[in-house]
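Take a look at the structures below.
All of the numbers you see were taken from the coordinates with simple rules; none came from a lab. Everything quoted here is computed from the prediction, not taken from an experiment. Cβ atoms are built from the backbone, for glycine too; each structure is taken alone.
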Structure 1
Amino acid sequence: MNDAITEILGQLTLEEKATLCIGAGPWKTVSIEKLGIPGMVMTDGPHGVRRSSDLDALITKALPSTCFPTASSLACTWNRNLLSELGHALADEALSQGVSVILGPGMNIKRSPLCGRNFEYLSEDPYLTGEMAASLVDGVQSKGVGVSLKHYALNNQEYKRMSTNVIVDERTMREIYLAGFESAVKKSKPWTVMCSYNKVNGQRCSEHHELLNGILKKEWGFEGLVVSDWGAVRNRIKSLQGGLDLEMPGPQHGNVQSIINAVRTGSLDEAVLNESVKRILTIALQAAKAAKKKDFDVDGHHALASRAASESMVLLKNNGILPLKKINKIAVIGYSAKEPYYQGGGSSHINATRIAIPLDEIKKQAVDCETTFADGYTPDGRDQPLLISEAVREAAAAAAAILFIAPQTDTEGIDRPDLEINHQQVALINAVSAAQPNSIVILNNGAPLAMRDWIDGPAAVLEALMMGQAGAEAIAAILFGKINPSGKLAETFPNALSDTPAFTNWLGELNEVRYGEGMFVGYRYYDLKQQPVMFPFGYGLSYTTFEYSNPGASTTVFKDSDGVIVSVDVTNTGNVAGKEVVQVYVRDVKSTLIRPVKELKGFAKVELQPGETKTVSFSLDEHAFAFWHPAYHKWVAEEGEFEILFGASSTDIRQRITVALQSTRELPCILDEESTFKDWLEDSRGKKVIEPMYLQMEEHFSAMMGGGAASEAMGSDLMGFILEMPLIKALQMQQSTLPASADQIVQGMLMQAKMENKESV
């Protein structure tokens, strides 16, 4: 392939190279037939293939495709194999429609539940995000269709998304907002990565040399092409120099000419242009090898969508009413029971091949049961007391009531103003729950909702999320016990908006937003603050129960280079088969820098029959214990003790063990002229240099105070004061007694400490 690319590159004119770096249309790349360079079709596709019926039109009706559950739902499956299988289906549909690259999955971290596009994103946690995305990518690309990880990077709000400048520190960026991308890039090798619209620390992502060339391509080894989000390029020359290979959409004749002019005038090195062209050619030729398909399995993919939906749904509350048994009359209530709310709005909107209707699916399951219906509300959200009165009558006359609630606030381009369900729907839930104790609420939403005003009323609550075209089938099967719910929340549901990490920094002002909460996003924040939540990250009920026992590790003391294998036994202690998501969190017992209380570093979904026990094992490598150290500009796993926590959610920790990591990595000395006495003592090399001086000073101060317990205490207090001073200042206070200047002494000590290094990074 490389030889072929080199040969083609040598035959291309400057004009042709420039043309290849910009789209041929809204959804197509440039082809050059005389040189055998094929064009590619790129189309939206995070949860379905949205292939435009007219590739020359930016906005037009899409061809029919399977609408799978959105990313917010898929992450709640915690099932890597399922997402890989879904990737196969997406690839088949793409191939049948002549699509080369699917623009997805969306991987942006859910910084706030208010982001209007959160339904397209996977999780608040970077580890879960990276793992689920990698599985989906592997599935798609295994069949010769590419993906585009998006939106890189720090695109976490829709408000002013094309102009906002994100101010973020290096550690937060690395540990939270880039970590999922890093994992997916390294594990699944995506064909493309899509840059976002926004700026990061003053520089546009489409021109961001550090993000695109430095981190993505050089550090992570990304070999694919970087494509712009549609319309994200402001300056084509700067974007090429920054590492953006392909501008979309096209055509952009002015930008083509600007590339040509820049090369001719020397303001753009042709080698930079050649690098982008090589990447584009590589992907284009790779895409051309894919086997073509005339059609796809419409029925099979619908069934897969139903199965994916069933594994994604999260049972939030159940007083025993579910699964429904021996019910003679059911009242189904809610407009969305007959007009389902199954996907969000914007560029990911799928023209579904078919849509299962909740009311119809419930009737299919309730074969010996009378089913009635009441609207309860209308899509416009207006207060309509008469509709509530009608719903209450139907609910009171039935043995159980099923309420479908859909806020319909999830869309690209607009952030949510709050977490609230409209007044009509809240009043409906409360009125029906009061009239009918056996009330069950079904939620269709793309992000967390406020529930404090109604959660105590219903007997059960099922979070069905953005469930896709077959979600209604899954809901009915769960309600009647044909399927045991196994979804777990991929993000925290807070009690109130004011409790959320980004509450005081959300949206920003004057086109600038500061990520003041730092790395404390999602459960990391709630853990640190000990803030109660409505439902924690990783939470989800089942129709059975699970017991965790016998936690263990391959060794209790291990080297960072070796990692460690940990395990726990899980037993189904109930009467029905079920699936449990076993979550592994790591807690650093003592760190030199502040760290989250715990972090997700492993998970597995295990299916168990009643009474069955399985041992679930997890391999934790060095990275599972590491954090990004801003002084070293690298991942660091510090020597010391770590707790391994096995949980059913982030707050429901069932078992724990302690292991000890032994570091084999020698880090360079980072002491400088401003380092305090304490800094020197806490640095392994610095301590060797300064300890004799410290002990001498300690003895001197004690003697100076006259001896005795009281004087020792005063001397200790004085030493505590000295410890927090820069070493150079402490020495300057004693300059008259020193053999050289304080500056000279400190420089000599720094040189000595740094000579202690065995290697540098």
Structure 2
Amino acid sequence: MSIFSHLCIAVLFSIAAVAAMSPASAITLAKDGETEYVIVIAADAIPAEKTAARELAGTLKQVTGAEFAVVSERQAAPGTRQILVGPSNRARSVAPDVNWGSLAADETVVRTAGNTLILAGGRPRGTLYAVYTFLEDTAGCRWWTPTESTIPNKPTLSVPPLNIRHAPKFVSREAFYRFPIEDPIFASRLKLNGHFSPITEEYGGHMGFIGFVHTFYAWVPPDKHFAAHPEWFSLINGKRTTQHAQLCLTNPELLKEMTRVVLEKIGENPSLGLISVSQNDCHNPCQCDKCRALAEAEGSEAGPLIAFVNAVAEEVEKKYPNVLVETLAYQYTRKPPKTLKPRKNVVVRLCSIECDFSQPLNSDANATFRDDILGWKAIAPNLFIWNYVTDFAAYIQPHPNMAALAPDLRFFADSNVIGVFEQGDCFTTVGDFVRLRNWVIAHLLWDPSRDQNALVREFAAGYYGPAAKQMLSYLRLVENAWMRKPGRLSCYNTDLTFLTIHDMTEAARLFDEAARAVKGQPALEERIRRERLPLDHVWLLRYEDLKHAAKDSGIAFAGPSDPRAACEEFIALCEKWDARHATEGLPFAPYAAQLRGRFRGPAPSVEELSALPKADVIELQQDAFHLPGQADWAGIVDDPGASDGKAARMPANHAQWAVQLAITEELAKAARGEWAIYLVVRCDATAGDGNAFDFGVFNDKAKTEVIRGTAAIGRMRGPEYKVLDAGAHKLRAGMYVWVAPRANASEVQAVYVDRIVLVRQK
């Protein structure tokens, strides 16, 4: 069956139970470690069905101690008690009411008939999923992580009458965490089948893509085509460009080239069944007359995009009728077009990146996105979702978004969504309860009607043991703390002020209590210590203000007594547990250096900075700054408080990296060795607390963050400039320093950058 057929069938079937064929009673698969049952597979069993039989036999042996032989239908002796694995002839005769040929790829059938147990499903994965469903729901097995599981000891295993049939609403299911990506067997056990889990044929394969989003330049590379065909690329402000831009989607010659490349790519690997033709990960759609006219007529930049993708898909269908063409509804293309509709072989993947993730996506807080998904529901025959359940800006800190997980997935299911990519913390293993999140999300992707709270409790009890109560209390504490705070939770959140000193003190108490509850159990001790790392991180990032808050509140300071030692312990544990990234673009190693820099002493005052020996200082004023993008993002203004009477001013109505200082070849040569980067900045603010702006250093050549930080309003507000320490670095050409407001104009009116000062480190 083609992937296209799977997509169509999935919308039609979601059956939790069917009428029983005949009265049934409980059966005993094993008694006192012995069994009379054999596992029977079809003579024509596919690889995944053979794997299902092996998995069943091996796991039942762990559970019961009994040996379950695996035989083919031809080998099964008449009169033997049988577990039928896969759509064999015997299964067809025992369950004639099932239209076995019409089952979706992942659809499962789990039922008893007399003394026979049937575990079967659609091809290629349904039978394997039926086995895992039985082992989990009936035998009580749990796979928490690739290396951690709970397999019960049941020498006698009785099975109640079962009659369950389930086809998941979501044909494509991806939880983007390290564990299912790096361990395909674990992904299969959690019934995940997305692109990034390289599941082999033996475990049912996966829904892989030819290209995976943002493919415009992959299929039409600028370095190959721009010189000869600049008209294929975005017209921006009267000039054709490839810098942070897109393609000219109304150009007929571009369409021919894209179609040629797409057909060529499909021909190289037609079995994958999905190919991406989608916008680059930036804005700047083409502004030529034809593109503008179509966008305006359709009321959305999705107009030119869908027209273009439809044209490609039409040619694809002629040669590869079972291949689907996927594109994005992302940022500037998120709003559906007025009249154009995607073709039947087009997949639209709608992205939620702008939303408030503390609230359900169908709530008033996300009304625009809610309207967009309902709009696409009305016109898109195949709708996928890219949802964000991570914090790109800070993986290793609390992220209070769990309350929305299940409501969002149910909203997707109700909106006829058939594929979901849940972007989690794939670049770290020490993020905010990443193992719990991965497990819960996987189960909700399989069946969004499940009770999330029950799933969380189940994981906590099984994974944290006697510390489950404290872990659940901590999760509630973090969620409640955010809900007390007005404002939206983005997937680039660096705001930690929502956790008050009272919250932090209680959180520390809960973790201390949890550690005592599992003392003497090394595996559980490690799990609790690892879950504490995001909290430890908050203590380090807010050490001074939390210490002052404790003093002001008259309570004992529950944070580390020696922040430098605590910092080193945090770094050592993160490295031990393989925290590869601190943020989406920042590997952990340079972040560790940045974190250590927080405790090398306070930044100098403006006066102290000005008094440093001139030979050790490079001072860069506004004429060295780059102010990219729109003119209203930043501008040079007079400011009597600035060192030269001028400053770069950014209104706080956006979050762009609007003030930049490039490390040029010349500057890199002048600043050999290690130099500290100090930003002289202030802000106008009405709020007394919260985050004023973000800053950082980015390596554009390596496309990685070197450092990222956030400045507090309380420290930066007022007419006097303050000095921010952006760490000590070896400066290389291609790096740049940046400052960005936080789009919080109700709290901060403007951010001013006087100068950036480099200081030689001895």
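Using distance in nm of label points 7 Å out along Cα→Cβ at positions 202 and 506 as the calculated read-out, with 5.0 as its value, let me know the right label among 1, 2. If you can, show how the numbers build up before the last one.
Working: 1: 3.0; 2: 5.0.
Answer for the origin of the read-out: 2.
Thinking of 1, 2, which structure, once Rg/Rh (Cα atoms, Kirkwood Rh), for residues 426-729 alone is computed, gives back 1.00?
The value was obtained from structure 2.
Tell me which of 1, 2 gives 1.00 when you compute FRET efficiency 1/(1 + (r/R0)^6) of positions 66 and 354 (r between Cβ atoms, R0 = 25 Å, to 0.05). It would help to have the intermediate numbers written out before the result.
Working: 1: 1.00; 2: 0.00.
So the calculation was done on 1.
Compute mean count of other Cβ atoms within 10 Å over residues 170-177 for each of 1, 2 and report the one that scores greatest. Mind dumping the intermediate values first?
Details: 1: 21.1; 2: 27.1.
Evaluating mean count of other Cβ atoms within 10 Å over residues 170-177 on every structure, the highest lands on 2.
Computing mean projected area of the Cα convex hull in nm², for residues 162-297 alone for each of 1, 2, which one ends up highest? Please list the in-between numbers first.
Working: 1: 10.4; 2: 12.0.
Going through 1, 2 one by one, mean projected area of the Cα convex hull in nm², for residues 162-297 alone peaks for structure 2.
Of the structures 1, 2, report the one carrying the highest value of relative contact order in percent (Cα under 8 Å, 6 or more apart). Please report the intermediate quantities before stating the final value.
Details: 1: 12; 2: 9.
Comparing 1, 2 by relative contact order in percent (Cα under 8 Å, 6 or more apart), the maximum is at 1.
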